[in-house]
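Every read-out reported here was derived from the displayed coordinates using simple, explicitly stated rules and does not represent laboratory data. Please read all numbers here as calculations on a predicted model, not as lab measurements. Cβ atoms are built from the backbone, for glycine too; each structure is taken alone.
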Structure P
């Protein structure tokens, strides 16, 4: 019998799915790109950026959508993590601070470092309330650091069915976790589930499943726990 490369279902939206697929190929795995989410850019009227001391981005998708709406790159940026921070730099922002974490980490960084009001470019249905998180991080006192959110994109369900055959599935966001949970636990009876954060794992844990959770909300950490979890399984043939 000959061992075959593990087939890993990528549920995240494009263009991120293609980047993840390339990383899986480099690790000797077979990516199965079947996104559960699709990103649609919105066209809101942006407020006057001169009224804000900084911008905040909670995702790479938010950076891409905002960059298409405004040519200004003169505001400092607070980014939720390293991938989002790099996307902001690639878009032309020079002053970028990465929280290297989740929404709560971003809120703490804003509360501690923003010099005034912050405009947050977010999803139409955000995974959390950044403004409230900043108030909590500041002990209830905003001290001039308020957060105004503007929806610049929406993530919609693709309605995609699970692949016929897969050994593992990657969960890159809480929204993807909820979409996967809607498929029911039986779909994952024999598959490894790797989630990028506790929030991404939570909808599947509610079904009695036990995803492997990355120790930090970064794709490097996600792929590490995927490899570790697959290594504990019997080789597939």
Structure Q
């Protein structure tokens, strides 16, 4: 069973996403264990302070190293961890291959950044991977942590009702997923493409591939060019 430990300065931000939908289903089915740790539980400051002003006179606050080291060292004393991830705007962009790779791990720690970030010594000594979810600034790393968690958990065997569903998602083969349809076959004069109703699995697969390539070429030329080079 996979275990994900999330360390946060504001753990309440994680309550909603962890208690609904696919992630909750995976927890209920005992396919993954997710534990959230409040940094304030690990600080040695009598006022429960976990941040301080940065050296150099910059504005803003920085998470101090002591509670982070104490939390991670405690967790590492209890089990081995495959990855220690820090969510940071200057990290590598988190992509589907990263989710695929992490889904094969057993134990993962995700440290959520906050304020102006964390003391660099944490990143230098403890962190094995750093991920960003895009070129924009958020109030903290909790949302990126949940993006990573959701992307990884849905890939675990038994989480999705259809075992092949995750394999057909956008980005799994380097392309965006094409259009999808459901009942009714006709709605307000708009019809489902005949090929999807034909029952010819080969033609359906060919149509889906064509549509996937078409959509990717139109919307993500960078992905399309990369796909063509590899194929």
Of the structures labelled P, Q, which one yields 0.00 when FRET efficiency 1/(1 + (r/R0)^6) of positions 5 and 45 (r between Cβ atoms, R0 = 25 Å, to 0.05) is computed from its coordinates? P
With volume of the Cα convex hull per residue in Å³ computed per structure, which member of P, Q shows the largest figure? Q
Output the label of whichever structure in P, Q has the greatest value of mean count of other Cβ atoms within 10 Å over residues 117-124. P
Which of the displayed structures (P, Q) returns the greatest value of distance in nm of label points 7 Å out along Cα→Cβ at positions 157 and 173 on calculation? Q
